[in-house]
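Novice: Structures follow.
What follows is calculated from the coordinates using simple rules that are stated; it is not laboratory data. Treat the numbers as computed from the prediction; the structure is a model and nothing was measured. Cβ atoms are built from the backbone, for glycine too; each structure is taken alone.
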Structure I
Amino acid sequence: MNGMKVAILGAVLVILPVRVQEPALTAGYTVKVEFENEQIRVTRVHYAPRATSPMHTHTGRAVVAITGSHLRVTTSDGKTQETQRRPGEIYWGDSVTHSAENLTDAPVETIEIEVKKATAHGIPVKIPRVDAVALKEPVPVEREPHHRVVLWNQYVRVLDVLFPPGDPALFHTHSNDNVSVALSGDKTHAQAWGSSNWGDPAPVIAGEVGFHKAVGHPYTHRVGSAGTQAFHVIDVEIFQ
């Protein structure tokens, strides 16, 4: 599950070197940096069964739950609360200092996209309705019908994206740098705007992460499942 996805979705990518595994600060708790630049830090966070993290600080972040979880979270002021998440759940966490304890006998894994300038509370943006009948290709990615906006604030816009077999996307344009997190599927492929052919199928690896450069280099394509399973991926657009 580890490693950067370098060629996902046929986009133009800028990939910085992946950092080596950071040492665990407590037994059973690890944080691996998957990608980092001046805007964001993307980490893979893993809790072994019953493991506890030390007190640590985040800037605001979008979180993708790779597994389900049941955690007891303690903030720096001593307050505690229990949280439960489903596999594939997406949520925003404001800047915080906290520790967490895995309350289950199963491992927990998340992908966390920290926005380095996100020190103020995230302010939700109203998600507009899309009239699919009125769409004309290519469309902005947030208006493409397979791309469902599930979270939007001044820092990020998160799209929950699902391509059933035989039902590819409309051609759409990405204008914001974005991070993809693959959730499920067997194969995917992409077709660039202006090309008459689909690219070669690529395997889908659940939990794989990719960074896609789009600011100053917008790209237009369409994507679909190239196998017998639906391709499910989360796309986190970065605004700051």
Structure II
Amino acid sequence: MAAKWSVHIEVRLKPTSTARFDTISKFVAQFLEQDEQIYIPSTLEGWQSQTVLSQNIDLIRVAESTYQQNVLMVEDAVFDIHVYQPSESDVLEEFSNGQGEDDDVTAAGVHELPNRSFDGLWDTLIYPDDIKPKLLNYIYATLVLSDAEVDFNIVSWNRVVLLHGPPGTGKTSLCRALAQKLAIRLSHRYTHCKLVEINSHSLFSRWFSESGKLVGRLFTSITELVEDEDTFVVVLIGL
């Protein structure tokens, strides 16, 4: 029996679409099975001729795969279809380091994920040694371990990914892209996904007591977010 290879398919819905995700997933699967082979990675075309798909979908992207070549026969593929509808809003909530002065600086912001402003960011980041898929698979594996209720005293995992490097090397962009990818992958599991982006340099106010209040208010908000079991939360701390 020939080996089957997992292929991730990302389906971005139009802002006006009200279709059920499972319905769209079924139609996309039927469309994929019409071809003999698929190119990895690629942007699919031809689905626009199908009414249901053209009315509801913006884009269909062939993303990551366990297959190492660029062309795969459809009969050898197992499609993992991720349907998502990105948020149009940029920032849901902001925390500033002042008391309304003109020179206030935003210390943190909360983004709804998946977010249209982050869409496509993943593909613009080029790194050697398959860093992107390794990081993505590493983080996703920890969620699988959590689902399996693995004892974290045996398998150590502190739920932190540390990226370091000179300024301008894309650390923040990679974190945003990872958060976006995870939100798309987990769209079937969580009803909401949020990215809390903290600028640590802006946490400090010229009024000493205000810094402590801001940090306390910020982490109180994060605690409230993670208490919702239907919400997946990523906290990005920029140093």
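Novice: Given a value of -9500 for helix-only ellipticity at 222 nm (-39500 (n - 2.57) for each DSSP H run of 4 or more, over all residues; to 500), calculated from one of I, II, which structure does it belong to?
Specialist: It traces back to II.
Novice: As an exercise: distance in nm of label points 7 Å out along Cα→Cβ at positions 132 and 148, calculated from one structure in I, II, equals 1.2. Which structure is it?
Specialist: So the calculation was done on I.
Novice: Then there is this: Of the structures labelled I, II, one was used to calculate Rg and Dmax of the Cα atoms in Å, giving 18.1, 59. Name it.
Specialist: I
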